[in-house]
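Student: Some structures to go through are shown next.
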Structure 1
């Protein structure tokens with residue numbers, strides 16, 4: 001490959017499938033969809049899940065998925081890790097907390113060394129960590145990261161239901177999921193949503209539950225400025241969670257397995273901030289690929 005050609009995100013194996021680790025912290029539904037796709041179509045796919053990784057073995061479905069799909073389980077309880085170092089929580093708000101997070105990440109990667117992993121898949125993995133320094137990792141995000149604000153920055157960023165909330169505030173009628181190559185986090189957790197966007201889902205309409213936008217904006221305005229302990233348990237939060245779940249079903253579960261499959265085949269490359277897609281041995285500059293129920297649509301980029 002000449003110096004002018006795009007770089008691969010990882011070196012594909014000539015006669016073997018790529019080895020991938022799937023990271024899970026909660027219900028594991030996104031991981032389950034990817035594993036089901038691999039189980040049903042593994043002869044045509046270019047990757048093999050070699051392990052399922054979890055940070056909270058007693059609080060998620062990782063062990064169940066490991067047994068169901070016969071994939072080795074690797075666990076390192078992040079809560080116990082912090083507790084054993086004298087910290088009461090796993091926050092990144094302090095320098096000590098960030099130092100322990102680096103130690104936990106290194107300890108986890110040491111457990112993964114034997115697998116010779118090509119890339120990781122964050123399928124509902126909660127703890128921010130810089131495993132992305134060891135190998136590329138794909139993450140699915142509950143927002144359309146192609147939408148930019150007036151400063152040219154990604155608008156629908158943030159964790160949990162925040163992207164859905166931002167979609168409501170910005171007068172959007174639909175949601176999308178985005179698959180990105182995750183970046184290392186900075187300081188207290190910023191930066192992980194800034195990687196290359198390799199895929200977006202089809203549009204998923206916001207479910208207004210028979211009401212209008214103003215009704216929910218009024219609910220939001222009625223909230224106190226101080227977030228209560230344990231989070232808001234109000235009607236607006238229920239509305240956000242309902243739509244996030246809808247986006248998972250009609251967004252995540254479609255775009256994530258398909259984007260992972262193309263990534264494993266070495267179809268994506270990059271040069272600086274530009275993303276490329278390999279078609280018939282030619283690198284084509286693209287904006288993004290929409291993966292939908294019918295297949296995919298490539299949006300090309302011209303320089």
Structure 2
């Protein structure tokens with residue numbers, strides 16, 4: 001997944017670059033063998049199914065500016081890898097200026113490309129391998145013309161732009177990394193995507209462990225957490241590298257918590273981990289699905 005990164009290349013990168021033209025998150029993808037059960041969890045969180053893939057068992061969910069894909073296609077290796085009844089955070093798609101050039105640049109720096117399985121008349125979305133068999137996609141069709149216009153068929157009678165609960169948006173992604181692997185991953189994100197490591201005193205939400213990075217576009221964060229911190233957060237028993245959960249930003253955490261509780265969402269309530277103005281953490285569903293709410297300034 002990561003080829004060796006040369007220190008000389010890393011040191012040659014000046015600050016405040018955005019060479020891929022990164023402009024936010026286009027979609028986040030789950031792989032599962034239980035799409036209906038996962039769909040119920042997502043709908044309780046405010047996501048609504050708006051479209052289905054034309055040739056695969058894939059559903060597009062949306063709320064506000066957030067697109068979320070549920071992949072249950074049996075021929076997808078990532079779906080087969082999660083096992084019966086399991087769910088995994090399988091991919092994050094980055095909005096970039098030019099998807100082909102972004103992919104070529106990352107492969108040139110040592111990233112491992114993902115072979116395309118696009119069928120006739122389907123879009124080829126270039127991707128590289130991420131942690132734990134996940135993928136990082138590059139999307140440059142996200143404004144007037146989007147990838148969903150080609151590969152997905154809207155669900156009849158459904159609002160294609162459902163509003164977000166309490167104005168929620170993608171705040172960031174939490175990634176679990178192996179023991180002593182934080183610096184390797186920092187180098188990876190700095191070199192591949194021009195992320196910048198944030199100062200230790202810059203913290204958000206109620207789970208401040210690990211190291212934070214900011215995307216070069218400033219639209220989302222990435223959090224790396226090593227195993228010694230996993231046990232402090234939850235009962236994480238599998239010490240494997242993976243994308244762990246999605247962070248959702250909102251200017252009013254209590255309002256978001258109240259609205260989601262009304263829809264049946266349960267939150268972690270403990271002496272040192274409970275909803276407050278800074279953030280909240282939903283209880284795990286389907287053994288691995290949780291969301292972290294984080295206070296975001298207007």
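Readers should treat all values here as calculations from the given coordinates under stated rules, not as data from a laboratory. Note that the coordinates shown come from a computational prediction; the quantities given were computed from them, not determined experimentally.
Student: Work out which structure the value 46, 41, 30 belongs to, where Cα extents along the principal axes in Å, for residues 94-245 alone was derived from one of 1, 2.
Tutor: 2
Student: Out of 1, 2, which one gives -8500 for helix-only ellipticity at 222 nm (-39500 (n - 2.57) for each DSSP H run of 4 or more, over all residues; to 500) as computed from the coordinates?
Tutor: It must be structure 1, since only it matches.
Student: Identify the structure, out of 1, 2, from whose coordinates Kirkwood radius over Cα pairs in Å was calculated to give 19.6.
Tutor: It was calculated from structure 2.
Student: Out of 1, 2, which one gives 148 for volume of the Cα convex hull per residue in Å³, for residues 70-181 alone as computed from the coordinates?
Tutor: 1
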